[in-house]
Structure P
Amino acid sequence: MKIKTLLLVLFLSLAWLSPLTKAAAGEWKAGGIINVATIGEPPTLDPSVSTADVVAVISQHFFETLFAFGEGFSVKPLLAEKMPSITPDGLNYAIQLRQGVKFHNGKEMTAADAAASVRRWLKVAVRGKQIADSVKEVAAEGKYTVRITLATPYTPLLALLAMPTSMAIIIPEELTEGDLKEYVGTGVYKFVEHQPDRYVRVVRNDAYQPHPDPADLYAGKRTAYADEIRFIPVPSPNTRLEGGLSGQYQYADQLPIENYSRLLGQANVQPVMTAPYGWPMIFLNCREGMMANLKIRQAVQAALSQEDMLAVAFGEPEYYQVDGSMYPKGYFYHNERGLELYNQADPVKARELLGEAGYTGGTLRILTSMQYEFHFKMAQVAAENLREAGFNVDMNVVDWATLTQQRNDPKLWDIYFTHSPFVPDPYLNNFFNDGYPGWWVDSRKTELANKFNSEPDLRKRALILEDIQQLWYEEAANIKIGNFNLLGALAKNVKGYIPSSWPSFWNVAVE
């Protein structure tokens, strides 16, 4: 189905064969344990400091934000009582908090906590740092009102505050200084323990105060039906699949798409498909090493066959789309600018660019992980494309947690593979952030991004994004591979689960 959001005029398609495509129609009996097989060990449990999806999936169950996404990525209140009051100039946001919400330590959440948490997010979070220069002040006004004052209008602010990755979590004021060592949130589940490489365990928060609005994807009423949830790191996709088939896991995340047919017709498990889910991509190291040379980045771009990478990674064409736009066809922000530089598969052109760059045979270091099997398969194809173009290539295969750490050091890699769901506002894409690993810093990007973020008119924003996409291709700082579908395995005795970009298990019961 395709769902249109009035806020962003953006479409999110979710295709699923289960009869549970709608939100829970009734109440279920509480109890039981939900075991969730994740792609691996989370690099941290502080969701503000990481953009890793596995961190968001786990931590969103015990941390919450002021706002959250409803269906179609419309922004809705969560810890906020209602949508903010915004002055006509777009510079002042007055956010009224819900009263009576308690942290897991029993303390009531107040504006002092929320304001300190947002200030911490601006200081330590990847997405917070992205807008910190646009924020003049975050202050508590009375016990239940937070005021955010901007230096310039910033259209994506509420979407940023709602994002599950690099999350703007609300925590007690006394925990906002220094590294986060206690995981005390307001969530529907409470953090209990983390045994590295075994599980993260959360239990029902009996004191939880749900939002009064009806359940709506990540927003609205949240109910903890399960007694506890265990997020179990399972790096091998085949082990996740077999565990789902055997009933060891009630949900197995991020399965190879070719396993779809094997999940059909099973007595106790069913496939969960989100289509299209997102886009795999390659980040190039613009800060250090050979990729700091534009001609060499353009040579990489010219050498790659996105069509081959997608075919090897996902198999059947119905599971992926060879599409170079930042957003798929049918989405409001889809455009065709710069696509002549997509899927070139031209080793001759690549060699010419290498000659112009003065390339002398230095080693191009590819950083990737097998925990996302499609990353690894794509990296193998890319390595062959690049060797054919004349590069000397070395591939470093590590676990995902190590990759998310190593990519922070520009001395350790030249390109790495990752992916992202389609996000509700284009500026939420990580490559807009000068400080995100890849470090694409360009005054033209900054100028266009500032115009884009201060423009309230959606049609004008779309035209500015066309210019951004053209520059994005010309600079070859980040390479989109295509669109892909997401596959998971869900036990049939699990009720109420709704497929989404970051799987969540509130409003979900297990029989």
Structure Q
Amino acid sequence: MENRAQWGTRAGFILAAVGSAIGLGNIWRFPAVAYENGGGAFFIPYLFALLTAGIPLLVMEFTIGHKYRGSAPLSFFRMNRKVEWLGWWAVLVSFVISTYYAVIIAWAMSFSIFSFNLSWGSDTEAFLFNDYLNLTVNPGETGSLVPGVFIPLILVWAITLGVLFKGVKKGIEVANKIFIPTLVVLFLIIVIRAITLPGAAQGLETFFAPNFDAIMDSSVWVAAYGQIFFSLSIAFAIMITYSSYLPKKSDITNNAFITGFSNSSFELLAGIGVFAALGFMASQLDVPVQEVVTGGVGLAFVVFPQIINEFPALNGLFGFLFFLSLVLAGLSSLISISETYIAGLTEKFGISRNAAVGIGGGFAALISILFATQGGLFFLDAADYFINQFGVAFVGLVEVVVIAWFLRNLNDFQAHANGISDLHLGGWWKVCLGLITPIVLGYMMFDLFKTNLLGEFDTETGNYEGYSDTFILFGGWSVAAFAIVVGFLMTLKRWDSKLIDESEKEVG
């Protein structure tokens, strides 16, 4: 639409896209994935996956948003009215993720304060689960509200919704111009300090030591594609929404390359910092680095506090900087995730942006309270696993198959991107999206369904993390199903006739 919000500068868009891509997973997921899948040799399939799936998918989603000038649901509706549900499915996946992602940022806020006097003590695992999260209930039980999580959660949502209320140019763009440079500077300080610690060299040697035999294993290549897919905010409806705010003349292809390589560069930086710190910890404990390698929540909130305890000086300062980095990375991603449903609600129901922020963001904030209870970690763990694996990954597979195989829009999208980009797409782009990406994602989904439906987890119950059938059904499968069912239901509401009338003009 003519009065559609726009980014103030190209740099503003790129920082926002990079801010969305750089999230908590870059810091606590990538280092462990790389180490477990060949170390230095992993960068071969990782780079191949970036060039054959990550950047091609970014180009496709940037093109969709830019060409159809709408949120993900409106863009898919304008592409073909029969696939509007696909846009809503992606939006609902983002909605679910926003409800628990905010809680992890709240944890990081709390730990940034704990850093000053090392409140977690010597037993950091007991502190996290017993003292802080007060995890004294069984999976499926909520227990009572945990004030130490709930209070910073309010602050997380206040910042996020405050930025969203300000809009695209004055809110999201300004926030990312502050968050992302600050994040990079803080993390550089952390990395420089980490690599100067005793034992850091052993940690880096462990991280980069190449195991070329590993890259002959198909699972390593699947892990590389999975890491690229999940770390670039693809199939979250984010990149479609963000690119819809670009001016008519924007270099889509170069923007995609800049975003993709910036995200990967930060992941490499995170890997260096994390393994240098793990090497230091191993030297302090006099054990091999392999014995202290971990990822996920345990790395951030158990292992890193242990490492900070052992720092020779300025423990509190470096602890604060590390957890502040997590907060900034998390906030930039949460803002982008929330913008997907804010934009969708505004266009679908014809309401003001402020109303959409209040309704959509307010509802997400309300649901997030569930994860601030004593049993919140169990709900968060199940929801995160199922919505990511059977939401994000599945949406990505369906999206690329529908566009490449059924609607056959790749030629049209290629022409659109080439018409406004300095770097022109060749046949490689269509081969990647039409063949390589669907095959790899299809294999990933087949393996996931086989593992979850046939109960191949190494536990007594056969379920993920050994959870009961009832909890997996209601805390896992139902969460993933919610996104697609509500996505279909949202298509029952008709679009404003003005949006339909303007569709030809906007797309043309």
Structure R
Amino acid sequence: MRHTLEQALTDAIQTAGIDCHGQALDLHAPNQSSHGDYATAIAFRLAKVMKQAPTQIAETFIQALQPAMATQATLSQINGFINITLTPSARLLHIEAKAEYPVTPRRILLEFVSANPTGPLHIGHGRWAVLGSCLANLLRAVGHRVDTENYINDAGNQIALFTASVAAAKAGEAIPEDGYHGAYIQTIANGNTDPVTHMLSQHESDLAAIGTHFDHWFREHTLHANTAIPDALAHLKTHCYTHDEAVWFKSTAFGDDKDRVLVKSDGSLTYFAVDIAYHWNKLHRDYDQLINIWGADHHGYVPRVSAAVQALQNGHTQTELTVLIGQLVSLVRDGEPVRMSKRSGDMIYFRDVIDDIGADATRFFLIHKSSDSHIELDLDLAHQKTAENPIFYIQYAHARICQLLQKVGDPPDVTIHQIADAYTEADRPLLQCLMHSTDTLLDAADAYAPHQLATYALELARHFHRFYETNPVLTSTGVQKAYRLWVIGQVQQTLQRVLGILGISAPTRM
């Protein structure tokens, strides 16, 4: 809707002969619904070049544009902002219109979770599982082609310690001090499956329980089994030098704060060297963009990987690298932090949370905040069947609509222009929320921020419940009934779409 209106206004501006000096309208939703459906601050951006007050510029725009917009909207000026209020018919038509996303489709490889297969997934891994799957759904929804990938660190010292720990437990011997000591080690030792295979199977099962599936599972050991690593390092040769018998990558030439070792003086590879080979492999798969989701402990790792990706492309970025860094998750029960897993006593396992509060609640509470914000997941709140529990409140809105529509049956056959006559100003917040759904999806995709959809779903549910309480459907008649049924039908469709992207069910009864 926003982009359609921007284009219509831009065309009208050009027809009126107004010089915007290269400034775009950049419409946005006002903070107060009473200020209209959209607003633009273009008058402020033009004030210096036009040498006029924003209020004066805004009035000039309004006088020129209002005739062209008369059938669709009313324009007004508030403190220099140009506010646009659509007519009821225009608002309903735009809500019902098929969503169009003005994006240039990209081929994207999205890597997330990528946990070492040396132990069960914890709640932090779970956050990235939910974030990654929601982001993949969101980017696909607006038109991008997305492949998802889980990078399995199944080579190196940690894997050696893990297998040695299982072997010691199987033999009844003491586990090495620097090995793995969780209760799960004994569980694996009691079986006959390869330890890494066992753990990967458990990871896949836990991820499936939360509705997260991958297109690719990339195993690190495949990089060591062929010439991938020496090939990648050879490609970086012109950006490397030898010092103290070690091979260094001159990453400072590409924005890093210091150069990095690739091959140690004893000839062994650093983890960074292996990661370069992995990204070299990614670059050969012809994606337009690589997106990595990493935990907060990888924050300092971003500049060196970004430098390597630039160098691998000879300083010419054909494939863009985007790294999303997230913060930690803590669990709370009875107002107190949950410090230990009920199974091992030494960590919080992701599957414990899923089994406790269910997949839908787990997904919502792990996606409702920005990835760079700490999450405190209240397990007691997640169990509540009250309006205080946001996921219950959202799903109840959808179920409430389904039950109502089942009672009412088919709506009357009337046009949008006819039902617009039943519109009242009290309905404006709900209709504006519906109208902004497409814009919200696009903005969230552009910002790689699926948490914005969780916020939107809660806002839409809140507006719907208020509308439902003050606009009875079963006792209404004629155009009024048709209008109210149309509105709640649009809410139902929008909730289904948003919850689907978040990977959360839309129940028909609760």
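One of P, Q, R was used to calculate FRET efficiency 1/(1 + (r/R0)^6) of positions 166 and 278 (r between Cβ atoms, R0 = 25 Å, to 0.05), giving 0.95; which?
Of the structures listed, the value fits P.
When helix-only ellipticity at 222 nm (-39500 (n - 2.57) for each DSSP H run of 4 or more, over all residues; to 500) is calculated, the result is -15000; to which of the structures P, Q, R does this value belong?
The structure behind it is R.
Comparing FRET efficiency 1/(1 + (r/R0)^6) of positions 182 and 302 (r between Cβ atoms, R0 = 25 Å, to 0.05) across P, Q, R, which is largest?
Going through P, Q, R one by one, FRET efficiency 1/(1 + (r/R0)^6) of positions 182 and 302 (r between Cβ atoms, R0 = 25 Å, to 0.05) is largest in Q.
Taking relative contact order in percent (Cα under 8 Å, 6 or more apart) for each of P, Q, R, which is largest?
Ranking P, Q, R on relative contact order in percent (Cα under 8 Å, 6 or more apart), first place is Q.
For structures P, Q, R, calculate FRET efficiency 1/(1 + (r/R0)^6) of positions 198 and 366 (r between Cβ atoms, R0 = 25 Å, to 0.05) and state which one comes out highest.
Sorting by FRET efficiency 1/(1 + (r/R0)^6) of positions 198 and 366 (r between Cβ atoms, R0 = 25 Å, to 0.05) in descending order puts R first.
FYI, it's all coordinate maths here, none of it is from the lab. Quick caveat, the model's predicted, so the values are computed rather than measured. Cβ atoms are built from the backbone, for glycine too; each structure is taken alone.
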